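The next part holds the structures, each set out as structure tokens.
Only the coordinates and a few stated rules stand behind these numbers; no lab work does. From a predicted model like this one, the values you see are computed outputs, not experimental measurements. Cβ atoms are built from the backbone, for glycine too; each structure is taken alone.
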Structure 1
Amino acid sequence: MAAGGALPFRRQDVRHTGAAIECRVNAEDPQAGFRPTPGRLTVFRPPGGPGVRVDSGYVQGDVVPPTYDSLIAKLVVWAPTRDEAIARADRVLAEFAVEGPGVATTIPLLRTLLAHPRFTAGEHTTRFVDDLMADPEPQPIT
């Protein structure tokens, strides 16, 4: 494609199967305007299992620096259906252990988003997080 060649298949030949969800686990405090929370990771145990992929450059004992991107890991799950992918994402986020003095993560917010009726119904937009954070009666972040 980049060299100007044609793809070896047609668009109508592509069959979509299953559903995937990506969650970006950051060292940030969503309740404080997504303020970065750098620090040493005294506990770092990423989840695993079928249909689970974790991309991270961190291990237990590493320091999330204050001068760089707060991304700790990208978590991607796949399942045969969207509902199963949501359930799998919630399960592995619950298993994802990230701890350190002063280090907060987006894991609780991600779990709240996955459980939100607008998300489960597929009625969310690119403003979903902004809307949720601005809600005067927000759903509790678990």
Structure 2
Amino acid sequence: MNKVVEFLSDNPVQYFATIGLDGKPKVRPFQFMLEKDGKLYFCTSNQKDVFEQLKECPYIEITTSNPAFAWIRLSGKAVFSTDIEIKKAVLESSELVKPVYQTPENPTFEIFYLEDAQAVIADLSGNPPAKYTL
């Protein structure tokens, strides 16, 4: 878990893939927020297409790479949460998110974690990829 969190934190722009309501893949930049109790948390607005896509088909995949061309692929099932303490922690952890939502009670502010998450970190070294079950 620590290697996955470290990689996501060190490379803050990730690319988040969902299945669109039209059945076609959709990818957009996203950002990992935090890890709590073994769960990886993300956030979005319930006014965005990605929210509706996750409600319809909660299975996602995320990828990013670092300057040395190592990369991560992370997949799992998005599970929405209403935990106000996690919402507070997300707001405090992100200078990007805090001005958008301002308070954990904002009715458009949604958080979710990945259930049954799997991660692979690989590089061009020729060594086998590191695999993680989270």
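A value of 1.21 for Cα Rg over 2.2 N^0.38 Å, calculated from one of 1, 2, originates in structure 1.
Calculated for structures 1, 2, relative contact order in percent (Cα under 8 Å, 6 or more apart) is largest in 1. Work out which structure the value 13.0 belongs to, where mean count of other Cβ atoms within 10 Å over residues 60-67 was derived from one of 1, 2. Working through the options, I get structure 1. Calculating FRET efficiency 1/(1 + (r/R0)^6) of positions 4 and 76 (r between Cβ atoms, R0 = 30 Å, to 0.05) for structures 1, 2 picks out 2 as the one with the greatest value. Each of 1, 2 could give Rg/Rh (Cα atoms, Kirkwood Rh), for residues 28-107 alone, but the derived value 1.00 comes from 1.
Given a value of 2.9 for distance in nm of label points 7 Å out along Cα→Cβ at positions 44 and 116, point me to the structure among 1, 2 it was derived from. The structure behind it is 1.
Work out the source of 3.9 here, i.e. which of 1, 2 gives that when distance in nm of label points 7 Å out along Cα→Cβ at positions 20 and 92 is computed.
Attributed to the structure labelled 2.
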